[in-house]
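S.K.: Input: structures, listed below.
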Structure 1
Amino acid sequence: MNLLFAIDDNFVQQLETVLLSIHLNTKSQEFNIYVLQKKRLAKEAELAAFCKQLKMTYHPVMVKQSLFENAPVTDHYPTTIYYRLLAHQMLPQALHKILYLDADILCINDLSPLYNTALGNNLFASAIQSMPA
């Protein structure tokens with residue numbers, strides 16, 4: 001299962017929490033964790049070791065900042081939110097399927113059904129979880 005995240009140094013701990021929740025709730029399979037980032041994370045060694053402990057493979061993906069130099073940025077909307085929009089330009093060409101997840105979620109169910117959803121001729125799909133009223 002190929003998973004994609006976009007973070008900066010402020011979200012390493014949150015990403016580790018997401019990865020642990022995936023590990024605990026998704027049936028055993030191979031996980032490749034691709035992390036879009038502006039520069040090498042200060043805690044990259046920690047994150048790579050954490051992934052290895054969970055039997056996941058960590059793949060850092062450096063983002064060319066020139067791609068987003070004119071993107072509007074605020075405290076609530078950092079540059080990292082835009083990375084997923086051009087992820088197809090930064091990921092390995094041999095990669096045929098990947099699931100993007102925000103780094104501030106918890107996976108309480110198996111991701112396999114979502115990951116294995118047939119997309120037909122669509123290049124991408126989106127899913128949201130609505131909260132009961």
Structure 2
Amino acid sequence: MRYYAVFDTNVLISSLLTKRTDTATAKVVDAISLGDIIPLYNQEILEEYDEVLHRAKFSFSEQRIRQLLQMIRQFGLAVNPTPTGEILVDMNDLVFYEIVMEKRNDDAYLITGNTRHFPKRDFIVTPSEMMEILRRDHI
């Protein structure tokens with residue numbers, strides 16, 4: 001089964017920071033190229049990914065950033081969200097929430113390392129929880 005999912009920027013950062021391929025963040029990002037997860041995005045999200053991943057404190061190579069963003073564009077789906085009126089702890093995260101809400105009828109997920117920044121909902125999951133969902137469906 002394939003799932004739609006919005007990736008919070010912190011998940012992408014963690015996947016690039018890890019040296020191990022068996023971490024949940026690395027596996028959940030790998031699930032994009034495997035066709036298990038279809039990333040959801042819009043231009044605002046792509047711009048945030050690009051800006052944050054280029055921050056000097058991370059020292060990610062241009063090639064790794066370009067490959068990751070290209071994979072998201074290639075395998076993903078651009079979505080134009082409808083305003084939800086939701087008030088979040090960090091309103092900069094609203095675009096991620098609104099994108100996932102636009103595709104909730106298709107059982108979309110929001111994958112984040114900061115679940116406390118979002119309302120408590122069963123479709124807002126950590127990378128480990130998303131991997132468990134994928135494992136459960138492959139049994």
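S.K.: In terms of volume of the Cα convex hull per residue in Å³, for residues 83-122 alone, which of structures 1, 2 is highest?
M.R.: Max of volume of the Cα convex hull per residue in Å³, for residues 83-122 alone: 1.
S.K.: Further, regarding this structure: Using the calculated result 107 for volume of the Cα convex hull per residue in Å³, pick out the matching structure from 1, 2.
M.R.: Structure 2 accounts for this read-out.
S.K.: Suppose helix-only ellipticity at 222 nm (-39500 (n - 2.57) for each DSSP H run of 4 or more, over all residues; to 500) works out to -6500; of 1, 2, which structure was it derived from?
M.R.: 1
S.K.: Output the label of whichever structure in 1, 2 has the greatest value of distance in nm of label points 7 Å out along Cα→Cβ at positions 51 and 115.
M.R.: Biggest value here belongs to 2.
S.K.: Upon calculation of FRET efficiency 1/(1 + (r/R0)^6) of positions 3 and 19 (r between Cβ atoms, R0 = 25 Å, to 0.05) from the atomic coordinates, which of the structures 1, 2 produces 1.00?
M.R.: 1
S.K.: Looking just at distance in nm of label points 7 Å out along Cα→Cβ at positions 11 and 27, which of the labels 1, 2 belongs to the structure with the highest value?
M.R.: Max of distance in nm of label points 7 Å out along Cα→Cβ at positions 11 and 27: 1.
S.K.: Let me ask you something else. Who wins on relative contact order in percent (Cα under 8 Å, 6 or more apart) among 1, 2, i.e. which is largest?
M.R.: 1
Quick note: the coordinates plus some simple rules give every number you see, no bench work behind them. For clarity, every value in this text was computed on a predicted model and none was experimentally measured. Cβ atoms are built from the backbone, for glycine too; each structure is taken alone.
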